[in-house]
Structure P
Amino acid sequence: MPVPAAWEEDQTLQVFVPTSGFRPRTAGVAGFRLATERLTIHRVDDVPVLDPVATLFSCAKELSLLEAVTLVDAILTTADNYPALRLGRPFVTIEDIAERLDVWGRFPGCGTIRKALALACYGVESPKETETRLLMRAHGLPDPVVQYRVLDGFRLVARIDLAYPELKIAIEYEGDGHRTSIEQWRRDIQRQRELEARGWIVIRLIQEDLHDAGALIDRIRGAIASRSA
């Protein structure tokens, strides 16, 4: 899961046990008891861990709304190329998470999770797609279609991160891999050429664009205005 920061060795390790279990007490470990109905265990590399939804709830009090939506989007996705997600994870829906919220009842951060569910989206393939989508929404732009497929007959021309299909506007976040991989770089150029040949406006953005939100939003609004003229 794309948690805000990776665990480091000098940080306290949180260990959860059933209500009837022994709560570990040792240096560097914080033990917590969870009611049986809250405790769902999976194994990763033969290590027992909380399932994704229980993990989300357990760290909810530490999450900003953006971080919570990012985690919910990651839990919902069925994409096999989402960064830091493992194959074979359980399939989860928004309704599943809402039902688990009802089972858990009140807990620190539960309000943040409920707000995140209202903003979550299926089909997202990276944390930056979530961040860009929420940034657009916060500035009053209409919600884009996530991972929109452009076809030429039966051939896939492109799968666009965020799109306004009726306006033929594509918004693509370019992570560092788009720069460091020459094959990816070549595919990106060819895909942009094919989209533009079909009348699409392609807006490519990088991390710095998310820091300078005003300029990015102006670019998107300008593209929308050009289609509406």
Structure Q
Amino acid sequence: MVLKKIVITRPKAQGRAFAKSMVVEDSSCFLMEPLLEIRYLPVLLPEPDRYDGVIVTSVHGAKAFLGANRQWLEKPFYCVGESVVVALQDVGVQNIVFVAPIASDLAGRIKEHIGDFNPKLLYMRAQDVAFDFKGALGQGHCQFDELVCYEAIAVTKFSDGFITAIKNREVSAITFFSKRTAKVFLECVRVSSIQQHLMDIQALCINDSMIECLYSIFGQNIEISDTSDADGMSRIIRSFV
């Protein structure tokens, strides 16, 4: 009997860490197929006294504060996801005001938190982002600067190993941790012509933002995490392991 695999599409380091955290009897049930490659950019943090707080939405943005001076580490931080909280704590950040499950929720909470204060915030972002924080917060709510500290480069095709596993019906589910990943997946499907082999595979999504773009491939075979974080995704995956 062929062991059905669950495909992890996160960037390589994150995907391996996530699979390791699952603690399953047989780790070979996971197939790594990273659809984004993280490339860190050289950044120089500005003077900390120019800012009243920092927005970080990814563990990759948190890495920019490794070795930062004490003034930065004591600033109020607003972040998305518990994994970002851990990454910030690992580099010494001391004042995490709150964490939200998704970027739009974080923007709403920041608006409520700052009130009429009109602070100046620094947003640690990727080259390409799905949510426009500057548009959401920069219109009379606060002053806003962005610092691009990494880029997530999309793959242009699936690996041979992934295509073989799909055609051999060795895959039971594919994980999607971001809308960007879902869009990259669709493009790779287009160039690889494997759509007919995906009909019985489940798409496991961290939130409902990607349903629209994945529906044409997976139809009703889409499951949404009950919480928009790695823990929620873990709970879905356990039903397939």
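Computing percent of Cα pairs over 25 Å apart for each of P, Q, which one ends up highest?
P
Check the numbers for distance in nm of label points 7 Å out along Cα→Cβ at positions 67 and 203 across P, Q and tell me which is largest.
Going through P, Q one by one, distance in nm of label points 7 Å out along Cα→Cβ at positions 67 and 203 is largest in Q.
Which structure, out of P, Q, was distance in nm of label points 7 Å out along Cα→Cβ at positions 35 and 59 calculated from, if the result is 1.9?
Q
Please state which of the structures P, Q yields 3.5 when mean projected area of the Cα convex hull in nm², for residues 99-138 alone is computed from it.
So the calculation was done on P.
Can you say which of P, Q returns -12000 when helix-only ellipticity at 222 nm (-39500 (n - 2.57) for each DSSP H run of 4 or more, over all residues; to 500) is computed?
Of the options listed, only P reproduces it.
Figure out for me which of the structures P, Q the number 21 belongs to, where relative contact order in percent (Cα under 8 Å, 6 or more apart) was derived from the coordinates.
Q
Only the coordinates and a few stated rules stand behind these numbers; no lab work does. This structure is a prediction, so every number in the text was calculated from the model and none was measured. Cβ atoms are built from the backbone, for glycine too; each structure is taken alone.
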